[in-house]
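J.: Take a look at the structures below.
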Structure P
C-alpha cells in the first residue's frame, strides 16, 4: 500500500509550482484530479513539444493524474466541481490573484462547507500586502528575492538554470499538505495552507542574506565559485579540463595541502589560516591549485582528491543524466507513459521508501477523464462536455 492511497486531491492548477506539489502526492498514491480549461488546458502543455511532441514541463509535472476539462464559470461545470470537492481530502489552487475569491473557492468558503478539507493556495506574494495582486513567474520571483542579483559573474546577471522558485514553492506546498494530513489524522481538523513563491525563495536565500546584512559583505557574483567558502569551485588541470572541488573546513584544507598539492607549508600560511582568510585570498589559492594540477589529468586529480577525502565532481550536462553511474547503479530510473502510450524515462522520487515503488502513472491527455469523472460524480447528467 502506498502512503497516500485513499486520499483524493482536486487541483485547479497550472504552470509549475502547484502541479509539482500534486504530482508528488500522486506518486505517493493519492488520486489527483486535475481541472483544466476546456480546449486549451494547462498552458504548460504548450511550453514546448520536446518529449515525442509533448511538453517537457507537462510530462515532468503531471504523471499519474486524471484530467477533466471544466469551465468553472458554467453552472453545470461549477456544480460538478463542487461535487468533486465535497468528498475530497485536499484542494489545491494557484490561479491568478483574486480568482478563487470571485469563484467562491476561497479557504473560508470551502472549509466552512467542508471542515475536514485541506485547502492549499499558492501565490506569488501572499494574500495580503502591496504585492497581493501582482502576477508572479519564476524569473520574476528570482529577481524579487535577491536570487538573480546573487547569481552570475562580475556585472553579468544569470538566471538560475531551472525553475527554482517554482520548485521551492511546490516543495513547501507538498510538505505543507503532508503536515496538514498528519494533523488531520490526529485531530480531525482540516487546514488552510498558504504558500507564497517569494516566501519560499526568501527562505532559500537566508544564508546569503545573513552573510550580507550581518557580515557587511556586499553581494559578489562569483560564477561557478562559492562566494563565501574557499576553495570551492572549478580549477583547470593539465588536459584542458576542469575539476570542481570543495574544502569545507580547516581539516580538509590541511589534507588538500599535504596530500594533494604537496604544499604542507600552506597549512600554517596566515593567508589561508581560516575560511574567512581563504575567501579573501581565493585568487591566490586558485593560482596555487592550478599550478599543482598543471601536469595532471582530470582523472588523476579526482583520484588524488578522493584518496585525500576531498569532495569533488566532474562537470556533466543534462543529456548525460540518464547514464549517470550513481543513478544507474541504484536503479533510480523507471518508465512512464505518454497519453498515446509512448514510454519515457522518469526518475523515482528522491525520498526512497521501502515497501515498493512510487505510483508514477501515465501523463493524461487533455480531458482524458471527462466522461468517467462526470459519470462518477454527476451520473444524472446526460450531456458530456468534452
Structure Q
C-alpha cells in the first residue's frame, strides 16, 4: 500500500479518568488551573507525599480499566459485543499493586493467571467482545503513545477498520514509591513542570482509551470525530537505564519521523503537549529539544502538574487533553508553573488559540522516545 493509499485514521471516542475526574471533568478542571495533587499517606510505612488519587485509596488495574474502557465506548456511541474490533492496551506497571498486596497477605492459594502484565488488554477485550488480535505493548512511560500508535498503524495499513487503544495505570504502590524515592526523583510538595523550583515527579493514577476508526468507518456510522492522527515516531537512546541522552539526537529523530509522516514542517505545529515530568533532567533535556526544532512562539504545556505523572498512561492522557484542545480551540495551562527556567512559550493560563496541528511528546526510562502528531477534525 503506497502513502497515497494509506487510510485516514480518526478518533471517535475517548474515555479518560484522572484525579481530576472523567474526561469532561478533567478538562474543565484543567482549564481552571486546578490540580488533583495533594499530600496523601495511603501506606503507613511512608510519610505523607504529594500524590494524585482518583478515590480516597489507590485503585487496582482491574477496577480502573473497565471504567475507562466503558467511557470510551459510550463516548463513541458503540455497544458491545464488537467482535471485529482489535485491542491495543498497555500498562507499564500492570497488576503490580495487586501482586504486592497478595504477597503482603501471604495467601496460600492465588490464581496468578489473573495478574499477568497484559491484564488491562485482556479486560478491555472482554468488555469490547473482541474476537480479533489483542496486543499489550510496554514501553515504560511511553507505553500509552506506543499503544495508540500501534492501533493507528493497524488501521492506516488497511489491516482493520476499528481499534480500541490506550493505556491505564495504577502505579501508587509501596514498591513503586520506594523505587522512585531511592532514585531521588519524588517531589516533596508538588509538581511544577519547567519551573525553576521544580522538585521531581508526583505519581498519579489514571488512564485514557480511544476508539480509533478509519475515516470511512466513522463516516459510515455518522460518528463524531475529535480529530485525526497523522503521524508518529519512536526511537530508543540506548544511553542509560533512567537518564535521558544529553544530546537528544534520538528524540529529535522520533519527532522528525512523526512530522514527516504527517507531511508537516515544525512551523506548522501550533501546540506541543510536552512530557514535562518536573524532574531536573527531563525538563532540561526536553526544553532544549523543543528549542532546537521549533520556532520560539509555539505554545507548550505539560498537564502533569494537574494530574500527576501516570507513568505508562501519561502519553494517552496527554493525547486526550490535546484532542480536547483541538476540539475547543483552547490551550491548556501548565499547572504548577510559577517561574520558568527555560525560554519556552509556556501556557500559564487557559486561553483561546487557533490550533490546527499539535504534537504530543512522551519519554520513558531506557531511552524510550515517542512523538505523535494530530490535527483538528476534518469537519471544521
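Bear in mind that the values in this text are calculations on the coordinates, not laboratory data. For clarity, every value in this text was computed on a predicted model and none was experimentally measured. Cβ atoms are built from the backbone, for glycine too; each structure is taken alone.
J.: Tell me which structure, out of P, Q, gives 25.2, 85 once Rg and Dmax of the Cα atoms in Å is calculated.
T.: Structure P accounts for this read-out.
J.: Assign the value 0.90, calculated as FRET efficiency 1/(1 + (r/R0)^6) of positions 156 and 364 (r between Cβ atoms, R0 = 35 Å, to 0.05), to the correct structure from P, Q.
T.: Of the structures listed, the value fits Q.
J.: Suppose you compute Rg and Dmax of the Cα atoms in Å, for residues 52-227 alone for every structure in P, Q: which one lands on 17.9, 53?
T.: Numbers: P: 19.3, 60; Q: 17.9, 53.
For Rg and Dmax of the Cα atoms in Å, for residues 52-227 alone, the value 17.9, 53 is produced by structure Q.
J.: Using mean count of other Cβ atoms within 10 Å over residues 68-75 as the calculated read-out, with 21.9 as its value, let me know the right label among P, Q.
T.: Value 21.9 for mean count of other Cβ atoms within 10 Å over residues 68-75 corresponds to Q out of P, Q.
J.: Hey, relative contact order in percent (Cα under 8 Å, 6 or more apart) derived from one of P, Q reads 24; which structure?
T.: This figure was derived from Q.
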